[in-house]
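Structures for review follow.
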Structure I
Amino acid sequence: MRFFILLLVTSIILLLGTACSVKKEIAKSDSHSEMMNADGIWQQEGYSRIIELKDTTISVYDICEIHCSLSFSEHVLDFGEVVEVNKNTLIIKHGIDRWVYKKMDKLPEVCTIEIADAKANDVQYNFEVFWHTFNENYCAFDVKGIDWQEVYRTQKAKLNANTTELELYLIFEEMIELLNDGHVKMGVPSELVEAYQAHKESINKKPSPYSFLHELELGEQIATIYLDSVRQGNAGMVRWGMINKDIGYVQVNGMIFQANYGIPEDVPFPEFYNNYGSHMETRKDEPQRSDEEAGMKKRMDKIITELADAKSFILDIRFNGGGKDAVAMDILNHFCEEEKLVATKKASQGGQILNKQDIRTQPSRKRFEGDVYLITSHRTASAAELLTLGSLALDNFTRIGSRTEGIFSSTLDKVLPNGWDYEFSNEIYNDLAGNNYENRGIEPDHAIGYARDKDKFIANLYEELKLGKDAAIEKVLLLKRP
């Protein structure tokens, strides 16, 4: 994930002078203001990153104990929103996040040393960078009971001067599998992916027979069985309608693919996906996140208006694997009555907990304040879990289904010296009582007993729907009986 800055000048005024220098005016409590220049070197608290701002360009460096490298550079206006700057501190807003940076006099020496190609591609060095980066930033060793030092000893023993790229990748995949974290992934060149797939086939590791398309199909079946008329947006990423004339039903199948790019609403999902992807490629991450948030807000406003006769709502996110936290919070904002602290998050770095942030609801103008029944499963993950976490602080929510997946953190993206990119969890989300649900997920108030295994969950639900009934919705109907 990249982070993007949109400069705020008191009331978000962009200053683009002939010199294109990046400046912003910060209102002072004593009614006077001063112009500060954000140019310089800044170290982020909690994410092992350093940024360099120079005129209209921002450069982002990844750093760990033994390595530093330039991750990317881009136009500063694509990076986010500067909400505070003074001689020592810079705060950047991205989505619901506020990142804190501290001023540095210069880049650390390790960031100025050019790495020779031979070292950048050395398997031993790449292993060390990978291990150290996790050691310094990964947030869940304790809750998973993993001894990362022992993992180091075991896996490093497999390396030697003749270790191939595929063998190194297999070692990384073994380490990733030990973490059992859906937010830990690695991207490698296509030829290596092909070699890895061939290796998996050689050891009889069969791919899952089910995909997200099957989950969308299940969602469509559920909607068809229960709704008076099925309305949908973005090829089924959102579906809605009425049940029994007084229950509003909203099915949200992702906290992404929600932007309005003018794609016909009812095209098959593969066609929608390809078309959507072409639009995403033209947008930087921060503007694209804004597209997602604006698309969901407009959609939810429309749903609340169309389902105005609803006396209660079902919000179904059992097939929702996450996406953007801001999208999740926008949905929650349509089902709350007041601004309220609902959760906190913080970052893990070098054994320290840094950059604690509050997560609050901001009630939408068009909203529903009555009873909401939230349907979850083990497939409910990431940003969808933030919605679930926030619902714990709202008295009008009742949760039905099964425990969520337990991967709350936004992903921290890094790049190895050899160019392979990877991402992992470095943030801890807590409810208002301080509980951390990473790895274990959030239990429902009323359990349905869905299988934790994805394939079994999908297969069982297909069989259940053949009988024309859905256990979760039937549970809501039972709870609503006088």
Structure II
Amino acid sequence: MNAEILHIRETELETLVKIRKTHRSVALLSSAAALALVLSACGGANDLGGDGGGGGGDSTTEETDAGGDAGGGTAEGCEDFEQYGTFSGGTVTLLSSIREQEAADLQSTFDKFEECTGLTVTHNGIGEFENQVVVQAEGGNAPDLAIFPQPGLLARMVNDGHVVAAPAAVEEKVDDGWQPSWKEYGTVNGEFYAAPMLASVKSFVWYSPTAFADNGYEIPTTLDEMMALTAQIATDHNADGARPWCAGIESGGATGWPATDWLEDYVMRIAGVDVYDGWVTNEVPFNDPQILASLDAVGEILLNDEYVNGGFGDARSIATTSFNDGGLPILTGECFMYRMASFYEAQVPEGTDVGPDGEYFAFPLPGATEGEIPLLVAGEFVGAFNDKPETQAVQAFMASPEFANTRVELGGVTSANKYVDPSLASSPLLQQAIELLGDDSNVVRFDGSDMMPSEVGAGSFWSGMTAWIDQSRTSQQVLDDIQSSWP
């Protein structure tokens, strides 16, 4: 699927962090015990070496500390890494679509792990990852590990015989650290293959807290309240040329994906998560009346010239407005709300006061009833192409609380691992996202288009929603078109 896609309360936070830190210690003891059992089959809990290293680099194990001191004890600062064993050299290769600063931060996440285990992790972030990982695997040149941004691609690689099942220690970390749905996305044909790594929340509405305060508007807690607020903003500001909402779905070859997110969010809220689960597998057809009702509800906003597209034009202008630019008119007062994922924070101009009392922030897209917040999410999953001890050690570390907390603290990302300390997040918005992901009362579902066959999820669904926004096809026609394209 497309690389472009890839990528709260202060009084309660201290208590939450303390609870998570306590749980984290218990989890580490449990995970370490499980990994020790797995490694004992390889000749002992400190024998991760085997005959050769991953990625073409040979390694051997030693009865020494990862820090290099022979003769007993764990090197200072390496206590959390003892469970992964020690190695004398060896390289593990990791392939992903992650590049630039995010790639540098990912590489830095392994610094202490490398110091303590003696392994070297070499990350290679490339464009066209979805194609290249297949080419490399089919050509017999697969990396040791890959970070899959779509469960559908992971399933393809498993079914083609390239990705191997995850070891028990990795599975236990996921059972303990994530909601069950996250494990399901890394499971193929009933067997667990890939642990979740990072996550992003897509169910956000961006707004200006200062503009809301100046106009006496409150954050809506239900869909009905959001529609009432939309109507009120139109009454108050349409005469000035502003609109309640702005939107943009243009994204080059992936144009249309932001509109698919709108429909996915509304299917969860209007038809329900059971229907959503059936819809992404086509057990519930695309043109089912419940999906039609959800799309028409989205249309009450996105096809209504009275409600969109502030700063850009009429409703049809959404099709040609870049999603990168779509929410910026909030800063000029030309619109008041923009539905987009947590990663949109990177598009906000430098110097903008982003925060709950600032110029720009986001609230969760509300559910049908107050207190209900179904979360549409995206994420990444770490799968292995071999079962070498070195590969398993890195895969286990990437499933750990230490990895998640280290990466989150470096900035710009969130994780659904329940032991992540939200205070480590690099912004209030990302802190809010982590808290939402960690709240077991929230229903979490993966981006539907990423779960569907590529002919649909990265094809007819995108193009169909673009035609719908352009108003060249009706809701019924679009859903019939997409259903007929299902392989």
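Things to note:
- Origin of the derived value 5.2 (distance in nm of label points 7 Å out along Cα→Cβ at positions 114 and 434; candidates I, II): I
- Given 0.05 for FRET efficiency 1/(1 + (r/R0)^6) of positions 74 and 250 (r between Cβ atoms, R0 = 30 Å, to 0.05), calculated: source structure among I, II: II
- If distance in nm of label points 7 Å out along Cα→Cβ at positions 122 and 234 is computed and equals 4.5, the structure in I, II: I
- For FRET efficiency 1/(1 + (r/R0)^6) of positions 106 and 194 (r between Cβ atoms, R0 = 30 Å, to 0.05), the highest value in the series I, II is held by structure II.
- Among I, II, structure where mean projected area of the Cα convex hull in nm², for residues 210-321 alone as derived comes to 8.0: II
- When helix-only ellipticity at 222 nm (-39500 (n - 2.57) for each DSSP H run of 4 or more, over all residues; to 500) is computed for each of I, II, the one that comes out at -9500 is I.
Each reported figure results from applying straightforward, stated rules to the coordinates on display, with no laboratory input. No experiment lies behind these values; they were computed from the predicted model shown. Cβ atoms are built from the backbone, for glycine too; each structure is taken alone.
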